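I've put the structures underneath this note.
What follows is calculated from the coordinates using simple rules that are stated; it is not laboratory data. What you see is a predicted model; the values in this text were computed from it and never measured. Cβ atoms are built from the backbone, for glycine too; each structure is taken alone.
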Structure I
Amino acid sequence: MSEQTTLPSPGISNQRKVFIKTYGCQMNVYDSERMGEALAADGYQPTEVIEDADLILLNTCHIREKAAEKVYSALGRYRDLKAERLKQGRETMIGVAGCVAQAEGEEILRRAPDVDVVIGPQTYHRLPEALRKAKTGERVVDTEYAVEDKFDYLPKKERGVRPKNVSAFLTVQEGCDKFCTFCVVPYTRGSEISRSTRQIVDEARRLAENGVREITLLGQNVNAWHGESADGADWGLGDLLFHLAEIKGIERLRYTTSHPRDMDDRLMQAHRDLPKLMPYLHLPVQAGSDRILKAMNRRHTAEEYLALIERIRAARPDIAMSGDFIVGFPGETEEDFQATLALIEKVRYAQAFSFKYSPRPGTPGAELGDQVPEAEKADRLQRLQAMLTRHQLEFAQSRVGMEMDILLEKPGRNPGQLIGRSPWLQSVVIDGGEAEIGDLVRVRITDAATNSLAGVRIA
């Protein structure tokens, strides 16, 4: 390990292979893609066979305790693989990236001695250099917030390179200034920062030129994005969406995840006036009790949230709502929980994510007393999910008989089948016929299940 080794120059392949495992949100998926691009420029080729990998990179979130423990469990398996490869005379490096890396840094090196590199979400553009250092025997932890803009240092997306999918993620904003008491994001991703309009538009154009037809804009609080137009005007996310809609080849736009406090009038206008902006909005509320919302530091009431939903639906009547819910936050009573169920009954989400509260070290919520017993959390989660599932199925069934455009994204399970996405983000299975992946086709929905639709092509 002490032998000095230099990685090849960009563009020169040495047949080194990298296996990237991603846990967590869409932003982690995007980050993994960009890390893969940075490594490709440094001579690494992707592999889906972990046993062939010279570098194993684990990129994961830190939102819930289970996610962090997944990291250490996986690292145990990678340790055994590293030892087996060493017996064969094959060197293997292990890296941990993402929010767990940011939060636990040196602790990862202590608990997992076989890890060579730990790198945070704001410094992954330095990954190739960190690997060079690790090749000399140095175990590297790089979790200091970068002074430079990482997006200026990452390889630009090449023109003429066909993407893996016809839909793609594009990060426009990172970090969070809201400091909800249950959340580690402000501590792992840092304060809110927005990518420049120039960077975003350039990446979107390259994606379009390479065959991408749907772009989902990403951010921890994506609707907090702000920037400048080419002529120096102040822009918010609504303005950006209007601009991106003009890019040739982009047929669909989405964004996630939003905060209720950052839904402004211009964004409402985008939902009303932009046909390319899909009628689907993920707008987490977390709870329906004002007392619990205050304890969570959400800085809005249930009534304010419901009024916002009414405004959004007035702008776009066919919009489908998605949300996040936490049950069992410290101090939550049965009455508080019933208030959450009442809010859900009023909104009727087309899709939602729900979790038991998990204390995260370093967050104010972890220091609160009156923790809810696990058995009560589990019972409430079961009841909440039963309601959410019922509403999701009812929404899916309401699509039966509708005609809609779907974007075909991948082959189905059976020969001749293709799977696309409805405007409301549902999977739709059709008999593809002469259609191809990337086509936008007209279908009539014939059947519905909780998580998918079936349809027949009519154009």
Structure II
Amino acid sequence: MLTRLAHRWRQPGGYAEVLVIAIPMVLSTGAWSILFFVDRVFLTWYSPDAIAAALPAGMASFALVCLFAGTAAYVNTFVAQYFGASEAHKIGAIVWQGIYLSLMAVAVIVPAYFLAEDFFALTGHPPQVQIQETIYFKTLMYGAVFGVLHNTLASFYSGMGRAYVVMWVSLVIMLVNLALDYVLIFGYVGFPEMGMQGAALATNIAIVVGCLIYACLIFNSANRSQFNTLKYWRFDRQLFNRLVYFGFPNGLRLFIDMASFTAFLMLIGTLGTDELAASNIAFNINALSYLPMMGLMVTVSVLVGQHLGNQRADLAARATWSTLQLALLFFSLIGLLYIIYPEVFIWPYLQRGSLEDAEHIIQLVIVLLRFVAFFGLFDAMFMIFLGALEGAGDTRFIIKMSFVISVLLLLVPCYLYTKFMSANVIGLWLLITLHVMIYSAVFYVRFARGYWKNMRVIE
């Protein structure tokens, strides 16, 4: 067995190749998971209404820009396939098309800003929670375009497998955000106490800083020479349309998934503030493992794209299975910690503020973490196969299945359950667990059939 593992480590598409990209990508997305975790801890310290409002409003804002963010992020696949096909001179042009797409997000952001109060009034959440949701959402809208732009610029480096650059920029974003979170939420160092608005403003400023760093790096003299990052700045209708053709289904998939998840949280919110707060905390803790898993998803997408660009579908398949094995090992260890030591993850929320006496919320979080430990394994499978199919360009299948599974097999049952039955939070979490299991099974079958091996996004 050790001999097989050693061979799998060294060979193309093996563990070593995966880890070269995966380690900095996991550290990068891990930085984001720490950021979100600490951000939510601060809001928990601030008030119970703040933590109840943070995740639904944050997810709603993310879902809103997903059409653009998901489409723009598909620059990653184009860069990977151009790089694998030794056509680096075409990379600058596709990055610019992603930039133009990012700027178009304004068309959605502006109307959403003015409709925010009406939207959250429809949720059925307590009035004090609605107020916090609206404040958080509207402030996030100020920086939404930069969030989309960040995805585009990061794709320049992640698509080529230069994940260490993404890692360092993400670490800078995390440090800036956390520092600003602390002073803006609570009003330290001469700043006014801004609460939810301060948390959102900190996020916006940190993302802008990240975009500026990427811009300085991407447009330096070396990249201008090798990748034509400045030469091909003009709008290219044909290339832009190709990006939209392959990327829009990815953006729509992300929108459907996020909108469905947001609606799921809204339904939980109708059960009560405690149930919503406990679910938010459990999902926030899950982000400590989920976001690093996204790093593995990007890794496999890059490797599949590069190997297909080099006409090596066999290596693309091997890299996928290698990444899956590492992902399952990682989440198995994290899942055990969720079950055995849940108090370790809950402890930060209890150090200051509103949950010290909320025994019901604490006990509910412990139960929900057991769900996380279970469905997280299936979520890991789904994300790896999703990343592989996205790296190949199989986005039409992805969007079809996302609609069926997220809307018809999650939202509809959850709505009917809360509308016509004596719903409770455990029942809703059982439904989302089943949803993740179905997702993983469908995408495994699609990958195993191998249609993706003959797909390409570049001409």
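Figures for the structure shown
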item: When relative contact order in percent (Cα under 8 Å, 6 or more apart) is computed for each of I, II, the largest belongs to; result: II
item: Origin of the derived value 22.9 (mean count of other Cβ atoms within 10 Å over residues 79-86; candidates I, II); result: II
item: Value 13.8, 48, calculated as Rg and Dmax of the Cα atoms in Å, for residues 247-326 alone, assigned to which of I, II; result: I
item: Origin of the value 2.7, where distance in nm of label points 7 Å out along Cα→Cβ at positions 127 and 255 was derived from one of I, II; result: I
item: Entry that produces 59, 51, 39 once Cα extents along the principal axes in Å is calculated, selected from I, II; result: II
item: Origin of the value -10500, where helix-only ellipticity at 222 nm (-39500 (n - 2.57) for each DSSP H run of 4 or more, over all residues; to 500) was derived from one of I, II; result: I
